[in-house]
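FYI, it's all coordinate maths here, none of it is from the lab. Everything quoted here is computed from the prediction, not taken from an experiment. Cβ atoms are built from the backbone, for glycine too; each structure is taken alone.
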Structure 1
Amino acid sequence: MPMLIEDSDFDELFSHVQSVWQQLGETEPHFSVLTSERFQTSKIKDNQTDFYNSGRADVERLLKTLQRNGIDIESLKMCLEYGCGLGRVTYWLAKRFENVVGYDISEPHLNLASEHLKEMGVENVSLRHIKKPGDIGDFPKVDLVYSIIVLQHNPPPIIRLIIRELVRALNPGGIALFQVPTYRVGYRFSVKEYLSDEGTRSEIEMHVLPQNEIFKILAAEQGELLEVLEDGSTGLRGGERSNTFVVRKIRRTM
């Protein structure tokens, strides 16, 4: 069963994650998205084009996954990207879908994303800042949800909330594709221990949410699981396993 957590503790978890990513957005925005030395602030000038072009492969992979699952891509008009960061993938999503709304917890990241999209002449993207936990449940209804290498940076209680609200945001028949680490040798999470230790540091965190907990969320929110892929998004560190989930919102029948 998911752990019960006080609202005050949840707010503290959220505030910590937000403060870390706000700081990263101000100091190492590109490196915080893709942790390659080439994308550190001191080197990004020579590698910025490669950084943004990398998002193309992510969207191509998304489209191939949808096709493999028999999804009519042309029926997906409105796309929600959670954790859009600097717009690395957002730009390529905007080339494929009519409208894209991108959410992120870090305002500095969003500001840079806005500048990039404006420079590229993109006009069908709306960027929105997640300022507080309640904003996570204030999504518009969409046909497609996309979130890769994002949820893992949140403690499990926040991952649960995000997945639940993303599935709730889907129109009937809509599709969600999201990635989460689901196993790591020795991983455990305690709210009390986290807030007194890891939650006091200013660094990128990597968290885990087991598959069975994700399955329970999907079942509760009428999410039909179409496919679970084992991916290498986290580098398989310490016996870690990361999965990409493809989910369809069940159409209600009268």
Structure 2
Amino acid sequence: MKTIFILSIIILIQFNGFTQIQKDNQFNTWVTYSGNHKLNDKYSIYTLYSFRRNDFVENWQQSLLRLGINRKIKDHFTVTFGYDWAETFPYGKQPIIKQTTEHRPFEQISLKNKIGRFKLIHRYRLEQRFIETNFDFKFRNRCRYRFTVTVPLNHTEMTNKTIYLSVFNELFINAGKNIESHYFDQNWAYLGVGFKFNKQTKVSIGYMNQFLPKSDNLRIENNHTLGLSFSHNFNFLAKYEK
């Protein structure tokens, strides 16, 4: 509770400073594939690729590739060590000066629990960001917290052929000695609906608001984003589990 209180105070201070600056609405589309591929009862490989376009699909916004190793500690507790490769492009009404490449190792824990039909996930992530622009390197640290709620609509459980509703909010906080301007980095708020075909495959569509203040403290991107997601999990033990 103390940590949540401190984060709330920081956010309120930051938002108070954002009230008088320029805010531009933009419209983006993110198409994402992801999967958790089981190696054994404890370990799995996490994969993701996100194809992110600005002005719906007209221009590049970002290309993101993610690889990770999951270690299940308990059924409700998973640790992940991973790596992101992100290419960010000049886009929209507030473009960056040049295309940037980011190499981003990260450490993550996920906590799951269930209340009735509602599945709750708390995800905590620490990122080490190595950002390159024309051989000029910057190092940044960032903390992320995502709270997700998923509820099946046509079944009481997330079984085969289930329609479900998903809501999440993710907060990004800059950390460490190399903060350029403010602690608050960005916030994502999402609402979507999905369909789970079976244990391996599901698809979803939804709306996400990305609130992104710029480092000059003079501008804000308010990105309205259409999210299209496809998830497929391979089980490399399937032939042995039959």
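Hey, helix-only ellipticity at 222 nm (-39500 (n - 2.57) for each DSSP H run of 4 or more, over all residues; to 500) derived from one of 1, 2 reads -12500; which structure?
Among 1, 2, the structure yielding -12500 for helix-only ellipticity at 222 nm (-39500 (n - 2.57) for each DSSP H run of 4 or more, over all residues; to 500) is 1.
Supply the structure label, taken from 1, 2, corresponding to mean count of other Cβ atoms within 10 Å over residues 81-88 with the calculated value 26.6. All intermediate terms of the calculation are to be shown ahead of the outcome.
On the way: 1: 26.6; 2: 16.5.
Going label by label, the one that fits is 1.
P(r) over Cα pairs in 10 Å bins from 0, in percent was computed and gave 7, 31, 39, 20, 3, 0; which structure, 1, 2, did it come from?
Derived from 1, not from the others.
Distance in nm of label points 7 Å out along Cα→Cβ at positions 25 and 113 was computed and gave 3.8; which structure, 1, 2, did it come from?
Considering all the candidates, the number was obtained from 2.
To test your reading of the models, identify which of 1, 2 gives 19, 11, 7 for semi-axes √(5λ) of the Cα gyration tensor in Å, for residues 145-184 alone when calculated. Could the numbers behind the result be given before it?
Numbers: 1: 19, 11, 7; 2: 38, 8, 6.
Attributed to the structure labelled 1.
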